[in-house]
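Before anything else, here is the set of structures, which you'll find just below.
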Structure P
Amino acid sequence: MTPRWLLLLLAAGVIITLQAAAVVGSGDVHCYAEVDETTGQCGDYLDEGVDEEECCQNIKYAFKRDASAPCQGCRPASWSQWSNWSPCTVSCLEGVRRRTRVCIGQGDCEGNTTEVEACTQQDCCPRDGDWTEWSAWTPCSVTCKTGQQERSRTCSNPTPFCGGSCLGDPKQVQPCDTNQICPTHGQWGAWGGWEQCSATCVAEGSVIFPTQSRFRVCNNPPPSTSPPGNPCPGNRFETRDCTSLPLCPVAGGWGSWQSVSECSVTCGLGRIRQERSCNSPAPRNGGDNCPGSPTKHIICRTSKHCPIDGTWSEWDPWTTCKRATEEKITCLQKVGFQQRKKSCRGVEFNGKWCDGSARQDRRCYNVENCFYSSKRTNWSEWSPWGLCEPPCGPSVRKRYRECLPIHEDYPLIVKGETKETEVFFWGTPRFQCVRIDNQAKRVEETSECKNTFECL
């Protein structure tokens, strides 16, 4: 009889095995090796039934929960490239155009998915012109039988503007009858092209060839009947042997697949290249090549996570502009020093450390809370027009001018022992400009965006 403790261990092993089997299949996804940086669509399909964690051993990969689900990048969330600008909503005068981007990766992206700006294709809109009166009919083109005559008009009453045109034709043609009969003798028209051969190939060893024919018509001109003209001389058709046809083809057939490469990657999921030859049989006498591709790829697993290189964080704010001696330099033409730092984040699985320095130093003037009179300030030029907001329906765009301090009495370059160094201003001074529209710091101007997109 089996001991009770052994039965309990066997039962526990069955439960553990079943649980492990359930976990393996719970995260299966469709795995892809690329994400389109403009549309956010998955590309370069690898395989289905791959575990999500295994697929994302390479953070450049992406996956779908099922075939109809949205594409999800393995990397942290970031914006795709902006799409190309759409065409302008109108072909003349002012309209708008837009571009979009998508958030790729795990998490949310800050910012807008759509931008809209004003555009002008051309500064004027086409205006059609009108025709002058018809001219008199020209004399008949023949002296016997039936000919033709024509009349014309010009598009100048008024002349079209900005690429416009006149509707209709500038010329009219009508038949004219001289009431005189001319005898016409028949003449052959040009030979037509040779018709297809009665077969497309010749059997090997055959001495009988397919044939082909060509025809011509007595219509250049046809003979008249009253008064009667002479018919065309000679035969209306010719026949010849097709002596240059190829031998009848033999279509090719594929041989078996053969692996010709190692796994394409050393981490994550990759591919093995396989090839086959069109030699069972090989095509002969121009026979069709084997249908399909001579190469394919099968998936290979390294079960190893790819390195994740570090990325820099945003710079920390600059430290207070000061001197190490604690000497007062605020609002004075005395140069101080400050620094800022950033962090290299996200290095995993033996990835590379961020390139460059994690610290910056610079020389500075401390202007925190310094007072500037209106004589030491000036308004900036107008900024470029901003985007149309909102991106659909009625919208406006803005531009602005800012009140800026004038630092003419501060040297912006100082000479050290070995080189010249640029000096920056740090801090928020107190100042205002001569008022514009009752504003002393910033003025804005708005303009309506025309011919905008409808909101769906």
Structure Q
Amino acid sequence: MLGEYRISGRRAADIAASVEQAVGAGELNPGQLLPPLRELARQLDVNPNTVAAAYRTLRDRGVIETAGRRGSRVRARPASTAREAIGIPSPPGVVDVSMGNPDTSLLPPLGDALADAAARHAARPTLYGDAAVRTELEETARAALDADGVPDGPVAVTSGALDAIERVLAAHLRPGDAVAVEDPGWGSALDLIPAMGLRVVPVAVDDEGPLPEDVERALSRGARALVVTCRAQNPTGAAVSAGRAADLRSVLEARPETLLIEDDHGHGIVDLALHPLAGRTRHWAFIRSTAKAYGPVLRLAVLTGDAITVDRVGGRQRLGPGWVSHLLQDAVVHLWRTGAVDTRAVAAAYGSRRDALVRALRERGIAAHGRSGMNVWVPVPDETGAVARLLQSGWAVAPGARFRVASPPAVRVTVSSLSRSDIEAVADAVASATVPAPSRRYG
């Protein structure tokens, strides 16, 4: 089963270290099946509980994954290796449309906001024991959430959307629990979940969001949590429609024990109405990031949810970083209250480029997708070949492998850096690199 390598150790920590060192040295390969718990206990002459503790430690560290009776295996990719590492480096002269960054020309200048925050700090410095969330930020954020129909709940602040997702999952789940996630979906979330020792259950997506039948199937098979992107879904651009939201709410109402996490990272860069799902389950969280509309440098997201969830997140946060900088919180309040971002103009800027690229690709017989946000998803029959040929044509796109679990091959094109004159050139390059099969569904 393990070839030449022999796991060693008498204590759980030593057994876990033996496996982890072998994985790091390449002596245990990705996907390698580990011995059943009792079999390894006999080989090492230790109590089965000792091996169980070692496997539990390895799973928590993201070294192995467990699948019940199918056993434990070395993860296909170490938890420390992000999906962003999948791809080909862009040589000089190649236009990089792979990174998913916002258009910097659409981001507001931060000078006035930071100066205002510094002045507030000078007038009243933040000290230990102060509230974690600034009153002004809580009030402004809550008013915007109310206007969008997000259920009432306390507000917390985290260091970005991924930080919020991790804290909410950790507040309710334990290693080995399953999480239903969009497929294709945000690569960082797909990395985070197994790194926490949790299991990913893929849910197919179309232009209107997760498919209700897939969500129902995942929850009926034991998934304890569901993560949904409201709008500007990465990588497909999907946005939850009113009809799809109604169907998903029905699924969730029948399973009130589900932990629901909604990610509205597209707030401020989309002009589609929000159709929140929150409030149909006992425990829920709604996350609104500032990264796409105001800049990744701010590293700030607002989190609301049921009282227990937000209290657990805040309690654990106090034992770690304590709080997100009040300077950043005050800067964000300044940006919100002064209307530093014209959300309609920003949404129109991304929308015109995205729609033009989708239209140009479809004119060439390519079924591209991009209902909202800054990305276009292009199904292809040969992902590796398409990426390589596009690179030769002068365009670096993101391989779909960064975002996929079980969905078909594709590539992602970010439109942020594209000018109107680039659209036809990109479409021609994609058309010459591949002729993907048309599909309305991503997985």
Structure R
Amino acid sequence: MLTKNSQNKSLEQLSSEEIKEFQNEKLREQIEYLAEHSTFYKKRFLEENIDWKSIKIIEDLARLPVTTKNDLQLYNQDFLCVSPTEIIDYSTTSGTLGDPVTFGLTEKDLERLANNEVNSFQRIGVKKGDIVQLMTTIDRRFMAGLAYFLGLRKLGVGVIRVGAGVPQLQWDSILKYKPKYLVAVPSFLLKMIDYADKNGIDYKNSSVKAVLCIGEALRDKELKSSLLAEKITKKWDITLFSTYASTEMSTAFTECEFGLGGHHQPDLIITEILDDQNKEVADGELGELTITTLGIEGMPLLRFKTGDLLRKHVEKCKCNSNTYRLGPVEGRKQHMIKYKGTTLYPPALHDVLAHFDEVKLHLIEIYSNELGTDEILLRVVSTDETEDFLFKLKDYFRAKLRVTPVIKFEKFDHLQNIIFRPESRKPITFIDYREQ
């Protein structure tokens, strides 16, 4: 029998069968906890006549209904499993697919969150004595920034909490404190490079050796480097590591040096990749990530549909871990675009625009026309606004996606004020007016 105190590192060296046995045990513990403490799930079990004691192994999850974003928004407080006096941190989702949802974390939940990031940072090579610069917010009820800080603190690492944006301040800190690692949104690294070029900063010989990249994909569906990743590393010889997480999961999937997807942490989460009928898709096929959290006290979730479309990779990784990996998010379920007979997701549009050095900023807007069909407007800041460049852009879209959206050139200051809003924790590069 595997113990509850098994460490993530040793778990990953176990066989797939042993890992599954461990997860089955953790699942039974979590189901029992929900049945006793969760107002939402107790009510659901009762209303739908579900014998929760019969849920003993991962395959049994298929007999349960899924939990949706709408459930969280309508019954937010009913998901809380502890007294409000036990909550010591309040985090909220970013509200990408609707109103933000609040998650209350207990002391144990914060400890779990720290351990989660210890595993992630160790996977990319961070060790005690290193210095890491956090280029993401730690305030505004943002769980990720807090998680990075807690994990690095537990690891015994020096942390520079610079926050998001402001290339000059980022470089001032890099040159002064000499961090080996950064945590950053990858597209912002291009702004860092541009600022360094214009201000005579020798970034190629800086202390920075690697970056943990958040919020944007570094790989395509075949796990090859994205255009954005290639664009960065072509200019700056640093190693980029991708990590994927969300407030709902309180868990990160971080890739190792081989870049074959974000590694699963078996003691923290169970995942299913489901189709539109909530049936599991074959390994390697695109589906919606659905998660069951493990070991959470405050607001655990059971079969929660994240809205993220991605693939599970089960072949053994070169790092010898026996855990499966999750590929990049290829789209959001609610952000699917049907444009001139072609199905698209925003990441594909972002990737095409990343091909052009001339494009400095861009915003994708989706709306419905008078016929009720989807339209795409790309608002672009470019150093080249000629007809020839516009034709080149459209031609590249046709070659890559078979369709050409409407493209409009914008002034830098105007578009920057829309993308980088003070009240937003992340750059806003996609707006879907169909939801309004």
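Matching task: 0.96 is the computed value of Rg/Rh (Cα atoms, Kirkwood Rh). Pick the structure from P, Q, R. Source structure: R. Structures P, Q, R were shown, and relative contact order in percent (Cα under 8 Å, 6 or more apart) at 10 was computed from P.
Suppose you compute helix-only ellipticity at 222 nm (-39500 (n - 2.57) for each DSSP H run of 4 or more, over all residues; to 500) for every structure in P, Q, R: which one lands on -2000?
Numbers: P: -2000; Q: -12500; R: -9500.
Matching structure: P.
Once distance in nm of label points 7 Å out along Cα→Cβ at positions 109 and 205 is evaluated on every structure in P, Q, R, the highest one turns out to be P.
None of the figures in this text is laboratory data; all of them are computed from the coordinates on show. Here the structure is a predicted model, which is why all the values come from computation and not from measurement. Cβ atoms are built from the backbone, for glycine too; each structure is taken alone.
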